[in-house]
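We did not get these values from a lab; they are worked out from the coordinates using the rules stated. Remember, it's a predicted structure, so these values are computed and weren't measured experimentally. Cβ atoms are built from the backbone, for glycine too; each structure is taken alone.
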Structure I
Amino acid sequence: MQIHVYDHAQQVGQAAATLLAAQLISKPNSVLGLATGSTPIPTYQALISLYKAGVVDFSSASSFNLDEYVGLPAGHPCSYHSFMREQLFDHVNMPADHIHIPDGNAADPQTECARYDQAKNAVCRATEVITRHLAAGSFRLDRTEAAFGMEKGLPPIVLCLPNGREIMLRGRIDRIDRWDHEGTVYFRVIDYKSSEQALEAAKTWWGLQLQLLLYLEVCTASLPGSKPAGAFYFYVADPLVETATDAAEAVEGEMRKLFRLRGITLCDVEILEAMDKGEEAFVLPPVLQKSGELRKDAKALTLPQMKALMEHARQTAAALAQEMMDGKTDICPVRDGGQAYCNRCDYQSVCHFDPESAQAKVRELPNLSMQELRDLLEPGP
């Protein structure tokens with residue numbers, strides 16, 4: 001341990017800010033633990049100066065504060081929410097949804113503390129797993145919170161509609177990884193989710209899961225000659241797992257399965273090894289059998305099939321945009337797994353649509369296996 005002695009608080013603040021800035025530069029998506037009170041104020045002032053000078057960027061970082069006064073709403077001038085906004089957050093570019101402070105005005109403080117601890121543990125667990133995923137393969141972090149179609153960032157997706165008009169799509173990609181191999185750059189995109197999700201063949205084909213495929217197009221279009229390697233969801237959580245034994249190895253094994261990337265990957269041995277070099281499937285679910293043949297349930301496509309699916313996603317997005325331009329607003333939700341999607345819609349109280357009514361118009365989502373999806377993506381005769 002090294003102990004540094006300084007003459008006054010401003011020097012301490014500058015030294016601490018330098019350490020935090022170095023951390024953010026080396027790892028832009030760092031999770032910062034922040035405190036309140038008078039002691040850290042010089043550090044926050046120094047961080048603001050470094051941000052305004054263009055030395056440090058907070059756009060991909062997250063923060064967790066230590067505490068809050070019970071009974072004070074976030075907008076109260078004496079709350080720690082207000083303190084952090086005044087001393088740091090209002091002066092840097094950390095996104096609001098990346099800032100975590102306990103709710104002092106919660107109806108049940110104990111429940112709020114448990115919720116806050118769970119959120120903190122989920123971020124810590126996710127950070128640990130992401131680090132191990134990257135260490136297990138050759139793909140490296142390229143960008144986080146990557147904007148496209150905005151003033152600064154990657155180019156937009158331009159959709160040409162049947163009526164001749166153009167629509168530009170913009171957004172943010174949670175994470176982009178890349179692998180530089182023999183003169184070619186391979187991209188994989190990852191979207192963080194707070195609940196378990198997986199790309200499904202039917203939802204991908206019928207237009208219910210277009211997001212990740214469009215993200216892949218953003219990446220490959222931004223760098224001519226690059227190729228898509230895969231598109232995945234990552235589960236951000238600190239979950240409980242059930243095992244037949246309490247042995248640490250069993251718990252760790254179930255955790256690894258839960259945190260695998262879930263999506264569609266390129267069916268290429270070099271790509272698969274670049275994503276997951278270990279003997280056991282750690283980063284991805286198993287794709288190949290021991291014989292080297294593709295598993296029937298594997299969510300993997302050849303490069304032509306992947307490109308065809310990306311083009312299908314683009315055409316589907318354009319068709320949906322055209323329907324919006326034409327004013328088509330029919331209420332016709334999709335039924336999936338016996339339930340209509342509107343059962344989980346935040347606007348159901350406004351819509352008043354009853355999916356169980358005999359007069360209700362509901363679309364049934366046809367089943368589609370991965371092999372059937374591959375067949376659809378093959379060029380016609």
Structure II
Amino acid sequence: MMVAINNLIKSTRLVVIKIGSALIVDPATGKARAGWMRDLAADVASLRAAGTQVVLISSGSIALGRQHLSLPAGAIKLPEKQAAAAIGQVELAQLWSNALQAHDMRTAQILLAPEDTETRRRHINARTTIQTLLELGFVPVVNENDTVTTYEIRFGDNDRLAARVAGMISADLLILLSDVDGLYTKNPHQSEDAEHIPEIAQIDEDIMALGGGANAEFASGGMATKLAAARIATDAGADMVICKGSAARPVAALLDGARYSLFHRRTSPKKARKNWIAGALDPKGQIVVDKGAQSALLKGKSLLPVGILRLSGQFDRGDLVQIINAEGVELGHGLAGYATAEAEKIKGQKSQAIETLLGYEGRAELIHADDLVLRGDLTDN
């Protein structure tokens with residue numbers, strides 16, 4: 001198992017690490033565990049030094065904010081949670097900035113709601129923002145936008161948000177840092193005969209039945225949300241690990257042999273994304289490309305404006321469009337990077353002219369290679 005997790009982590013191109021409230025906030029004092037956050041930042045620095053990009057999903061804003069509201073211990077009402085989140089988010093962002101700066105890294109905060117990962121246009125915007133931050137050398141720290149969401153706060157959805165983000169950015173691995181070191185046959189906090197399950201190849205109903213409730217006052221999700229996250233992540237092409245996060249450097253502890261549970265991916269990130277794109281309903285428009293663009297697409301390249309002959313239909317950014325050649329043969333489908341009106345202005349033009357034509361510096365491609373599904377793609381491995 002140790003060899004397996006070492007190889008998995010070392011071969012990972014992009015990892016998402018989710019940190020729960022119980023790890024961010026000391027339950028005894030209600031104060032942030034700034035030292036532990038700096039230690040985790042050391043893990044992030046080591047991963048990045050080895051060539052792995054890292055995105056953090058951090059809970060903790062409500063737990064940090066409630067201490068400023070003089071609220072009684074125990075459960076609080078939804079409006080109070082939203083107020084606590086608004087206060088705590090500022091402190092949480094500063095804590096991560098300080099922790100990462102201690103290891104010469106810069107951070108950026110991103111607040112997402114589930115619709116940001118599920119609605120295609122918002123999905124593309126969020127994905128592009130995170131990818132750009134990674135390319136610029138930043139460590140994105142993502143949290144749910146708890147000040148405006150409702151249902152998701154009450155059900156502890158940051159585990160599932162982490163899985164959605166992992167799928168959205170085509171991550172190879174999702175690590176959930178927890179108060180337990182993996183999945184057990186029973187709740188290990190309550191049963192001495194609980195048996196640890198090191199690897200899960202398939203998440204069936206028997207596995208889902210092992211989920212339980214949250215144990216810590218500051219945590220809103222239990223094993224049930226982690227198993228739901230595992231289904232989302234593995235279907236999206238990411239392996240998922242649940243391990244104990246209380247160690248000073250939990251990722252280093254994994255590499256040194258700490259216990260964990262590994263949920264195996266069901267497909268590759270690339271295949272999962274193509275399935276997601278192909279799952280859209282009827283195309284909103286049609287793009288006719290020249291022979292040069294056709295050749296580039298078949299080689300896995302993006303669709304640039306210069307290769308577009310004509311357009312039809314009305315589509316917005318993020319909508320599915322059909323791509324055909326000059327003879328009318330379908331080449332595939334893709335998610336438009338521009339709306340129809342903008343695409344009409346830049347078709348047939350070089351990417352360098354986009355800023356002049358549109359009045360702002362847009363993306364170089366009309367459809368990015370990651371947002372393309374060509375005929376035959378879904379039958380390939």
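Numerical summary
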| item | result |
| --- | --- |
| Which entry (I, II) yields the derived value 17.6 for mean count of other Cβ atoms within 10 Å over residues 32-39 | II |
| Which entry (I, II) yields the derived value 0.25 for FRET efficiency 1/(1 + (r/R0)^6) of positions 72 and 104 (r between Cβ atoms, R0 = 35 Å, to 0.05) | II |
| Label whose coordinates, when relative contact order in percent (Cα under 8 Å, 6 or more apart) is calculated, return 11 (choices I, II) | I |
| Structures I, II, by distance in nm of label points 7 Å out along Cα→Cβ at positions 144 and 360: label with the highest value | I |
| FRET efficiency 1/(1 + (r/R0)^6) of positions 40 and 168 (r between Cβ atoms, R0 = 25 Å, to 0.05) - structure with the largest value, from I, II | II |
| Origin of the derived value 4.1 (distance in nm of label points 7 Å out along Cα→Cβ at positions 64 and 312; candidates I, II) | I |
| Percent of Cα pairs over 27 Å apart - structure with the largest value, from I, II | I |
